[in-house]
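Multiple structures follow.
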Structure P
Amino acid sequence: MNIFNDFQRRVAAAVQRLAQAGALPAGLDTSRVVVEPPRDPAHGDLATNAAMVLAKDAGMKPRAIADLLAAELSAEAGVRAVEIAGPGFINIRLDEDVFRDVVRAVLAAGAAYGPPEAADAVPVNVEYVSANPTGPMHVGHGRGAVFGDALANLLAFAGRKVTREYYINDAGAQVDVLARSAFLRYREALGEDIGSIPEGLYPGDYLKPVGTALAAEKGRALLELPEAQWLPLVRERAIAMMMEMIRTDLAALDIRHEVFFSERSLAAGSVDAIAAVIADLRARDLVYQGRLVPPKGQPVEDWEDREQTLFRATAFGDDVDRPLLKSDGSYTYFASDIAYHASKFARGFGLMIDVWGADHGGYVKRMNAAVKAVTGGKAELDVKLCQLVRLLRNGEPVKMSKRAGEFVTLRDVVDEVGRDAVRFMMLFRKNDATLDFDLAKVIEQSKDNPVFYVQYAHARCRSVLRQAAEAFPDVGFDAAILGESDLSLLSDPAELDVVRRIAQYPRIVEAAAAAHEPHRVAFFLYDLASDFHSLWNKGKEAPHLRFVIETDRKSSYARLALVWTVMTVLASGLGVLGVSAPDEMR
């Protein structure tokens, strides 16, 4: 039950009726008409911009259209009053029974309450984390991991067909550095004194298990081989162990990908997929031999003063054309990325969502250009950038990790504060805003700690239902039984305000899924929890408003129905975020 979509359809129908009556021109486009909660709840329950967006095409003043629509909408079922504000905004007040019907809808639908009535059928690929397999993940990786996973959850909840993918960057210089670093630890495991780690190699202790494993498997055999022979062997073993570590760390956050795609596989198989994509683009005159113009102002990092194999990125909105081959003839990272996204399209994904760190912002235009080119404009790429995480403890920066030696690992943070705190707090800011994550604050039991506040609301709902079972032992409370209660007894303004908030949940889910913004769900849950805690406190001050009154079964049952709906929606939203909904707080 989405009252906002329902009234959007009613407004469109009213426009059509007025057109048929000759009061409005025929054929007006109502696609830009929205129905939403007014910014100030005192103005009503719903607000629509219909008169404002139709005025130009209708050749009429917004106020005149608003007068016509207000008369039509006033006759709609469930409407108590319609008011016109300013130059033509329309505010609608609904009968209280409309909100009581929302309670019934939640009780009937249970966990199925919230998703839109119909979902886009285009398959979605969400690629997230994709950290280089050269060491443990840091907290910044964790933000992208949580964001991507929650976004995939949200899209799946909204009815989309979603695949969660990790792109393994197992080609290029960084994995060769990994192999040389692991080989050093291999020598150490064999008893050599390796001294300090040379500049340019990875110094963390996390590579010691790789060295130990190589020593156990190969003995001293690798020492007899030249680098050209031992490097691929060590590289393969090191990447495998790094990916196993990454998978384990992600599992601690309950993150599991369905596809792990190897960058190396693009060119290492029987068919060189990168060469094939370049050839296809060349056949369409989208690849040519030429020179890049020297950059003016902001430097272009891949500019070289030589003839190069270039992709016509400017034909698709990029600032400059982009090289596909390095001076030594090997592929650029961009060439591999083009082939990788072509692979996604070939696998049937019409929507690709890439979750990247904020330091990759300059790469977005070229990838959008590439996807337009390789898919003929048939697929959409949405790159979501996750800003930095500043890790604090009681307001002071936390800098070092025992395991990595250079940064704080994601696993260190999860082990200290728990999965729920990490996931919720990573989502309690928009992805493109810098996040301050205070290890002390996120475990406080206070209203200032959003994850505690929301989880406590769910636990409080459970506590109320346990109290009701003790007060009325002859009744086995469930959604079906509570759905038969007299909901007209829900009449206090604070009770109805909670239901008004619940009524927004389907709209929040639909809008968050469309915008690819799971933080909207986190914000909504905090607001719902705040409304519920306020209602609970009101019952402490006014005993006649308590949820359980042993001498008044009818009122108790109605309020328990409300508690059940709050509990259901909190559990649903927390599930989307990948956060647990506890029965009690410990």
Structure Q
Amino acid sequence: MKAFRMAQTRSFAGWHLFVPKLATALREGYGLAEARADLFAGLTVAVVALPLSLALAIASGVSPGRGLFTAIVAGAIVSALGGSRYQIAGPTGAFVVVVAGVVQQFGYEGLAAATFMAGVLLIITGIARLGTYIKYIPFPVVTGFTAGIAVVIFSSQVGDVLGLSVHHAPADVIGKLTADAAAIGTFSPVALAIAAGALGTILLIQKFAPRFPAFLVAIVLAALVVWFFKLPITTIGSRFGGIPSALPAAHLPVFSVAGVRILFPAAFTIFALGGIESLLSAVVADGMTGHRHRSNCELVAQGLANIASSIMGGIPATGAIARTATNIRAGARTPVSGIVHSAAIFAMIVLFAPLGSYIPLAAIAAVLAVVCWNMAELRVFGQILQSSPGDRAVLILTFLLTVFVDLSFAIAAGVVMAALVFARNMAGAAEARLVLPFAPEDVDEFADPNRTAMSRTELPAGVEVFRLNGPFFFAAAVEFEELLSRSGGFPKILILRMAGVPLIDSTGAAALKRFIKSANSRGTAIILSELNPQTTSILRNMDIVVPSAANFTASLDVARALLPPSSGKEQN
């Protein structure tokens, strides 16, 4: 019974990690001032999110209504159940390429199933408390990936900017541009003029009236121009039949064993992107406000949001950094602002859906052009290009693979290369050096406190000493073996001082074990000195059993005991 209670205690010890921030905020007290601030912030974010949801859905190859369904359903769930006080969720640019590829290959039903599966993976990851680790994707990988996606999205909008009639455009960048070039004969000056006007409107408002919703103003003005002058241009109505004025009926995606197997790579990509971007957005919000989010609670909420989105006719959703930042700058106090944002978008489509039919796709392309420019983060991209060669290589590799090969492969290759760069850097940080004659810094605190230095004459004949510094990872172990092989002949006793080794991994321990075996075969005894508890535990688990000592003075005593009587005399 006692064991059962202990198991229960361990199981529920971290329950507070899954308490939604909405519950925390309401428990702290919610009054009229907070409600007023959240209402204003939610309405502000809604007018920003509505055109973006339309644009991102269209860029993803689905009807614009699906982007709105996502913002309404997923946005409300993440705000109600998530672990961030200010997070705004919805469709984002990171998903565009993935969604377009899945829809092109499997249709919307395949996308809905993949989104549902990704939601399940997000929930499992959150419950397993792995959210803390997802945040540690290397920055050059994230930057190269988002910049690559920006290029891919922009390439998909060239046709709409020029008003080209392109049928069955390929998914890859080169294929898209080739198809556009082949259709250049259908170029429409009207579409180009509308796109240029919308882009100019957005840039002018952002520069001179940044408080106004530039995207919404641009597409509304473009729609009015198209309606008033009855311009011959492709609109949301002519291509998609308009914007729905209500949410669709719930519909569970269809699953099969073969379908799950085929869709799993796409689902995993959606899961990875959703997890990374949502936690990155939450971290940005923390930096802007001083609050701390709950990573695992956020992942569970994102999982539930994606499941609900797939059931309600939406597309993948995650935390949107730009919309979250807008929410904060607009004065949001609690997650209620995110719920208001979702309700406001729903109210807008109920009241103004018929007007959406006149929105020209050229204006949507102008909105996406600005989104792509912001996603690319050229300043940050340039800064990384000026940093270390390893980071530069990771950035360029991830960027090129994202643009020309495949998103999943780009992330995997970028992470692997970043890990290799990290291993190389850690190997460079690790150090093994012969410590004779001894300097004051080589004398440990457990030795004679009056000793300030040790001369060569105090070391027994046939004894050498190496000091190891830095984490002893697998790459550092290789460097260590090479250094020892170049250090000359093998002494009778070799003392390895390891006070400067904060941790060692199993590969490093295996390399150390190989070296000890090689040294023993040459008649050299190894003594390990000043091991910390973590290092001791790893070495014990790897069956490395050699004489050891708590400090350097004791290791000299061990060495003298191991030396033959004739060899134990000190040199004169």
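Read the figures in this text as sums done on the coordinates, not as results from a lab. Note that the structure is a prediction, hence the values are computed from the model and not measured. Cβ atoms are built from the backbone, for glycine too; each structure is taken alone.
Couple of notes before you dig in:
- Parent structure of the calculated result 6.9, given that distance in nm of label points 7 Å out along Cα→Cβ at positions 374 and 550 is the read-out and P, Q the choices: P
- Among P, Q, structure where FRET efficiency 1/(1 + (r/R0)^6) of positions 206 and 414 (r between Cβ atoms, R0 = 25 Å, to 0.05) as derived comes to 0.20: Q
- Structure (P, Q) behind the derived value 21 of relative contact order in percent (Cα under 8 Å, 6 or more apart): Q
- Source structure (of P, Q) for Rg and Dmax of the Cα atoms in Å, computed value 29.1, 93: P
- For helix-only ellipticity at 222 nm (-39500 (n - 2.57) for each DSSP H run of 4 or more, over all residues; to 500) computed as -21000, the structure of P, Q it came from: Q
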